[in-house]
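Bear in mind these aren't lab numbers, they're just calculated from the coordinates by the rules spelled out. Predicted, not measured: the structure shown is a model, and the values here were computed from it. Cβ atoms are built from the backbone, for glycine too; each structure is taken alone.
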Structure 1
């Protein structure tokens, strides 16, 4: 039988894993919407508004699911992890409150203007509403990552009777790992949204949608991805240097390094063995880990044996890191190839389009893998150096946690199935909608006489989206 501690960890892990999928799309997707809207304002070409109308519905759906799943995480601070708020609630509470006050209210308010104001607001005001929602989603990421980064590299506080009290909010928010983590996550969202847009657009093309909208969206998304991935690699390198300085035990687990040494090889593959504290079946490149992590091929890296009892479980961190890197490399190669083809006006063949469809949610895989490296790599601490995970858990009966865990998992499976079905259903139906739009000559796509997104989806061909 699993105890309350393990069940609570599984429940929170499942909850945050499911929740993070949706902000990883919405943070960047709304910036795409703003781009589409601005391009339409500048060019007046209806293709940009068609892309806006299609993707604004997916953004609204993603945003809604992200909000609901985020609320359940807050509940668990009280039901499953009361020690967390008892110890660091003076810091975590205000940071979460700032996110609601400065970001969520703005997002929710102007999302309504985005969805229902296309017909009622002047075009410039509707574009401004889209921009404000984009700023709001980024601000939400700012505050959430400020808290998460503080949990990784806490500073700016003072401990009184085992409770953390804020002493310097500037130091708390802009803690040592925050800038790297924030930009790393925002860029990851950009890549996640890019591959989703490209994948769904490729799916539309495979369904014989010959209109301009999916082609334009695909080219835009792959161009953005091709630019962002090299930047992400650079930011990831900076993030790794910062992690090596402040959390060397996490880096040692990521690289499978047991003994402190110089000229450390980069392990492409290995099977870490925590009982024997060694690796089996290593495939390594000499000195490359030292070169990457210290920018010196003879650089020294601390091993896990220097942190016995205070380092994370090695296997999940080790493998998750390689999944993240592997998916990232695949995204890089595909985005460069597709960008090269599209900018040279070459038609993408069926195989390439199918690969793009398969890669639609590759950003989710990379994001989850990176998140696991971050969160599992902090173990056994909940807040580094301040609060151990085992000291924060509730003492309720395991059966109670099992009931709520089962309900969560059942609901998540249902929601995920409905979400994926809805996206692909909308993509299939968009062929018919776009045909109707082409026939709808003379009707404006924006301005006081424009149709709302819901009205834009209705046609006299029997598609009633209400």
Structure 2
């Protein structure tokens, strides 16, 4: 390892997630955490909204001055507002199977767990799940499955994607399927791209190779390099929207924080396109898993700082927080960086449709935010956010470098703002409770009047009138 040099453009994981560079960065951050001149320089750069380096970000994670911490939150809030406005994209996970051949010690799907009921949805069961999700109002799914070459092969995933896109129930339709499955080959990523997926998502879990190998003692996932290089293969396979993340609490949050940023810098350096999303899950209780076995738990205060500095460092990326987090902790991070939330989620196989035996016992982790989608939509409206069910960028070809070009220049809102309002209007007409519908219409009226372009405003208002009459799926 000592002869390996750091190279963000390299195709080799050990060179772009360079252990020595990470450890040097952590030492540098501790050494300079009270260097006011350096910190002021970093903050001035941050305010420009063009991002900061992993080393600069590491310094901000270590800052001790409370006034500077509040300024970090303020800058993160401004950057999020500039690029994403007050829009929050909604989605739900859909678990297809919990059969798995890996030995991940933090996940109840691990092959040695004999207590969890193993399930794999048939295509008919998938239809039931999708209809249940459509009846909530969801338009965007994150497809999840355990890694099992025989029981959940790529052919099963592709068939399931076709099934999901084929289902139209009342006014419901899933317009975007994101996919979170195990690292695979360039050929299989091309097949996923051809199947019409949106974003390919894969969490590194922890970037610390030594810790990673202890946490993944058996199975295909134990190959750190193959797992870490998955996004490169996805890009080479034609998927230009990828989502990265770490499971905070498995190892040192400082190490994984720097690892995420180095991964983002690598994708920019090699492909010219950084991650479309960054997820920040924390370890949660689950069947056969006790989070107290993992001593690196991240507090709410540190969690909020992580989200804020990620937003500053990678301003263009979507940031995701799931129902792993409680209402309170989600509220803490919404205004400092988060732009996507799951709602009404089930982490069990078959958990959405009624009458499926043992669904809850097949859950991957416990949910902290158990509110319905309608309750979460109402909550977001009360907090002055616009819940968005938009999938337009993917369907209009604004992916990869095309999306990034707009996001980095702060122009993506010209499309996202009206699209968010129109998809919220669809939700209000088709699924919302009366109280949420009233608050949502008030929000739409205010936000439509504030659209800067008169032409866009006029088109949006006409489309909103058509939505009330029953027409659907307008988009910029």
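Can you say which of 1, 2 returns 0.10 when FRET efficiency 1/(1 + (r/R0)^6) of positions 10 and 370 (r between Cβ atoms, R0 = 30 Å, to 0.05) is computed?
On the way: 1: 0.90; 2: 0.10.
This figure was derived from 2.
Given a value of 0.94 for Cα Rg over 2.2 N^0.38 Å, calculated from one of 1, 2, which structure does it belong to? List each step's numbers first, then the result.
Numbers: 1: 1.05; 2: 0.94.
Corresponding structure: 2.
Determine which structure produced the value -23500 for helix-only ellipticity at 222 nm (-39500 (n - 2.57) for each DSSP H run of 4 or more, over all residues; to 500), calculated from the coordinates; the candidates are 1, 2.
Derived from 1, not from the others.
To test your reading of the models, identify which of 1, 2 gives 0.90 for FRET efficiency 1/(1 + (r/R0)^6) of positions 34 and 418 (r between Cβ atoms, R0 = 41 Å, to 0.05) when calculated. Could the numbers behind the result be given before it?
Numbers: 1: 0.90; 2: 0.35.
Of the structures listed, the value fits 1.
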